[in-house]
1. A value of 10.7, 32 was derived for Rg and Dmax of the Cα atoms in Å, for residues 60-115 alone; which structure in P, Q was it taken from?
2. Assign the value 21, calculated as relative contact order in percent (Cα under 8 Å, 6 or more apart), to the correct structure from P, Q.
3. Figure out for me which of the structures P, Q the number -23500 belongs to, where helix-only ellipticity at 222 nm (-39500 (n - 2.57) for each DSSP H run of 4 or more, over all residues; to 500) was derived from the coordinates.
4. Thinking of P, Q, which structure, once Cα extents along the principal axes in Å is computed, gives back 47, 40, 38?
5. From which structure (P, Q) was mean count of other Cβ atoms within 10 Å over residues 12-19 calculated, if the value obtained is 15.5?
6. Using mean count of other Cβ atoms within 10 Å over residues 4-11, single out the structure from P, Q with the greatest value.
Structure P
Amino acid sequence: MTDIPACRLYLVTPPELDLGTFAPRLAEALDAGDVACVQLRLKAPGDAYKTAEADLIRRACDVLRPIAQAREVAFIINDRPDIAAETGCDGVHIGQKDTVYAEARRLVGKDAIVGVTCHDSRHSAMLAGEQGADYVAFGAFYPTLTKPVLYQPDPDILEWWSEIMEIPCVAIGGITAQNCAPLVRAGADFIAVVTAVWNHPDGPGAGVKALNAAIKRALED
């Protein structure tokens, strides 16, 4: 039996994607090395995300979910527990301004994954843990172009969390193979990445390999 690494990759999709070209890129990434989870994160301004974009999210789930699940990689959706339950996803990720935890849990069921963004807030993380979240996410730890950086915690929040709680924590925000080591050593159970994989000059497979190698080095140091 293969040992599960102490820290694993958590892939987040780009906020905009073309399913026809992205599906093989996702397969390439997942075939390149250890990946624990894929989060589908499609964002649109205003009410579009809640209405017109819902069909796009469903189509993306139908195309991408089987690719992940066939490789025993969890597939979750950002901020749409209703669609996650409807389309057979493994769970949902919610932010502080998204669906409240209790409603998300009700929609996806007791056996699904519910992860919660906690930014730099220890209070929010404790509350999420008490409510039953399957993981908490902290960040952004580094500058990122994926979304505006309003919170920038220190890596010691990961150490604090891992010392007092058994619930896994995810580090997110501008993470690359070159800067992930302090977060891995601080206790991150997962590092969430977008650009470092999907924009890697040698393709997403190379991005996954580079990050897994960096995680291994950090754990061995």
Structure Q
Amino acid sequence: MRVWTAILGGSILMTLLGVLDDRHALGPGAKFVLQALVALGVAAAGLRITLFVANPVFQYGITVLWILAVINAFNFMDNMNGLCAGLGVVAAATFAAAASRHAQQAEAMFSLLVCGALLGFLPGNYPRARAFLGDAGSHLVGFAMAVLAILPSFYTAQDPRPFAVLIPLLILALPLGDMAWMVVLRTREGKRFYVADTNHLSHRLVRRGLSQPAAVALIWALAAAVSVIALLL
């Protein structure tokens, strides 16, 4: 029960943090600290990544880093209509399938709930946007994806998959990979890694001749293909 309470509380706090950022343009340091505090609260409630390491310091550290990485990856991906929400749909549906495979009903239901909420939002955001996520929405989507990646047990005694640790990484490979590339590129160019530009994968596809809706749909398809591979591991 503590875990679900922490997820609900964390979702509310992440949304409020995004609202503050939308209205007052918080500095990156303040956002990072507040995100970390919410992530620490989730870890303290018992929702932690272990990687089969019993050390609690390691578990807290890797969990906080994971939540921060996924939140900001989805925040980075909110750069074209439908992109962030659509990737959330793909990821949540895949996490639901992974949880269902191991009969983890609560985790599967929560994943489907997130997937359904994003599906309901998507027609208003793609291909033409009448509604926008803003930082409030992208923070919430990122937090939900980070939590969904920790909730299911991808490795069980009944189904001891040797590459289970790679499953959540593959499901979220597109947003995480795009963020990692942007950090490297901006750092190499002497820019602050958190300052927005137009070098994301979506922007590069548009410069190659695709329309924005087509570029977004292609990224969805790539994410879905990698997610299928994750389920087969």
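1. On the way: P: 10.7, 32; Q: 12.9, 36.
So the calculation was done on P.
2. Working: P: 21; Q: 25.
Going label by label, the one that fits is P.
3. Working: P: -12500; Q: -23500.
Answer for the origin of the read-out: Q.
4. Values: P: 47, 40, 38; Q: 48, 36, 35.
Corresponding structure: P.
5. Working: P: 15.5; Q: 18.8.
Checking each candidate, the match is P.
6. On the way: P: 20.2; Q: 15.9.
If we compare mean count of other Cβ atoms within 10 Å over residues 4-11 over P, Q, the biggest value is for P.
FYI, it's all coordinate maths here, none of it is from the lab. In this text, all values refer to a predicted model and were calculated from it rather than measured experimentally. Cβ atoms are built from the backbone, for glycine too; each structure is taken alone.
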